[in-house]
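Following are the structures in question.
Throughout, read-outs are computed from the coordinates displayed, never taken from laboratory work. Worth saying up front: this structure is predicted, and the values here are computed from it rather than measured. Cβ atoms are built from the backbone, for glycine too; each structure is taken alone.
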Structure 1
Amino acid sequence: MNIEQALLKNLRELPPEKQQQILDFSEFIKQKILVKPDPKMPKQRAETWKNWAENQPQNSPGLPNYALKRETIY
């Protein structure tokens, strides 16, 4: 019996709510595998961010003065 067969056999013996938990967990694992980490090195990421920041419109409104106060940050 291979893993898939053993898993299906055990799954069929569980109540529906436990089957749902296993389904949710398997979806979680699948999503975790599909998310690929950014292969860029930190220096490359910093350069990409810097290029993005430099290419933003210069006429966009900035933060108001009260937003820059320490009390409003926390």
Structure 2
Amino acid sequence: MSSNFVKIFVNAKPNAHEAGIEKLDETHFIVSVKEPPIQGQANRAISDALSSHFGVGASRVRLVSGFASRRKVFEIG
């Protein structure tokens, strides 16, 4: 099942003045969100931003590691 997913590596920037996604290469991104890293708010915002960026539903974006870190790994399917 996970073979349909693509792993991407995200450097998270919570509490940013402007939200946005910067693509470094095919699998590495910097994602800036306005939400703070409190109670998963920034993680949800990053997930939503990736969902929009890749044109997939929110259920197709999954945080697999880095829940409390700025360096995160997501699976996009």
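List of remarks:
- Computed over structures 1, 2, distance in nm of label points 7 Å out along Cα→Cβ at positions 24 and 64 reaches its largest value in 1.
- Parent structure of the calculated result -6000, given that helix-only ellipticity at 222 nm (-39500 (n - 2.57) for each DSSP H run of 4 or more, over all residues; to 500) is the read-out and 1, 2 the choices: 2
- Structure (1, 2) behind the derived value 17.9 of mean count of other Cβ atoms within 10 Å over residues 8-15: 2
- Answer label among 1, 2 for the case where Kirkwood radius over Cα pairs in Å, calculated from the coordinates, equals 12.2: 2
- Distance in nm of label points 7 Å out along Cα→Cβ at positions 32 and 56 from the coordinates reads 2.5; which among 1, 2: 2
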